[in-house]
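Pasting the structures here.
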Structure 1
Amino acid sequence: MTGKWITFEGIGGSGKTTQLNLLYNYLKNHSIEVILTKEPGGTVIGEKLRGILVNDLDIHLEKLSELFLFEADRHETIKKIVEPNVKAGKFVISDRGIDGSIAYQGFGRGLDIEMIHYLTSLATGTKKPDLTILIDVDPEVAQQRIASRSNVDIDKFDLEKLQFQANVRKGFLYMAEQEPKRVLILDGSVSSEELHQKIVNVIKCFSEDLDIL
């Protein structure tokens, strides 16, 4: 089987993590070799960076510092998880990927887009996901979903204001417009079950190597 790298994107509250886990379990149940990872936090070093970038609400980074740490995490993930597993013919499914920096640090924080592209290119060795599933949802709906979560499931980006979330959404849609063959937009307002079935159908069409009933 030919290995593939698939990323899931979307603003906080879009349902991407739920859908990623549903797809992971589906593939596992159909005897497909699949690796689950995330940005940040997919490696030992990445998990430490995740604490700084996402979980510790008392740490407030400068914009560039935030970007550099995300890129450092991304480089670790590419070298230690994505490249070796794709080479081994496995599916690597990631909770967030290269588009997150454009959306969050670019459109959200206001950093230069071309600079972000350059740094991401360095971090990944120009490697891009074979497929990115962008789960799109209105920021107000997403915030309502986040408000219903327990505090342990809320990170510092979830706490940003509505305008920030709207800007981040624009960033993801911008990337989908720039790379329509890679980034697929799916409506995140439908039921979880309906969305999961759509994603399964997408994966079936995406990889002819998969013999999934």
Structure 2
Amino acid sequence: MTQEDMEVVIQEFAQGAKNAIEAGFDGVEIHGANGYLIDQFLRSNSNQRIDAYGGTQENRIRLLIQITKAVIMAVGKERTGVRLSPFITFKDMDDAEILDTIMLAAAELNKLDIAYIHLCEADWADAPLIPEIFRLELRKKFTNTIIATGNKTPEEGEKLLEDNLVDLIGFGRKFLTNPDYPQRVKLEAPLNDISNNHTLFGGGDARGYTDYTFMN
């Protein structure tokens, strides 16, 4: 990407944020996770640039910070969040420096006083555990809301909240497969299973996306 390319991308993020608010959203989340564009800039193994956007950790967070500033200018810091995935390494995104880079980014995002950081956490069977020291350090670097997601059980979420390691727990796929998910949790009722993983992202028709049943 040239400098001109990056300026275009920054403005596209800002315009996308404006569009979302005009459409009635309460806020926007900048996607800096899961091997997509911003995450590629953050990681030393994917970012091979030798200009102001590569090399040092300070340079590698530059695009994220510039995008965040542009979105804040567009819709306000209280409506802006950032999604990060420091422990997700698929798509060849395993980077030995990423945790330090994330901490540096968190400190800069804290200065910008954004609404929250959303940690997208690995949720497969042999996924790496998130060390408590990481969560404690992130608490020091970022003082606003921290959200954790990643197929958490209510019990796992409650423990993180009780230990003051995060402020909110996000639930995604269980809400899609269980439209009455809070009620089922409250009653400790059985949950619907996912009938087809591919339908979780939309497309096709209602089957396996909007036809999951409520409890009797």
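What follows is calculated from the coordinates using simple rules that are stated; it is not laboratory data. Note that the structure is a prediction, hence the values are computed from the model and not measured. Cβ atoms are built from the backbone, for glycine too; each structure is taken alone.
Among candidates 1, 2, the computation of P(r) over Cα pairs in 10 Å bins from 0, in percent that gave 8, 36, 39, 16, 1 used structure 1.
A value of 15 was computed for relative contact order in percent (Cα under 8 Å, 6 or more apart); which of 1, 2 is the source structure? Before the final figure, lay out the partial values.
Numbers: 1: 32; 2: 15.
Structure of origin is 2.
Thinking of 1, 2, which structure, once distance in nm of label points 7 Å out along Cα→Cβ at positions 112 and 168 is computed, gives back 2.5?
Values: 1: 2.5; 2: 1.8.
Matching structure: 1.
Can you say which of 1, 2 returns 3.7 when distance in nm of label points 7 Å out along Cα→Cβ at positions 40 and 136 is computed?
Working: 1: 2.9; 2: 3.7.
Of the options listed, only 2 reproduces it.
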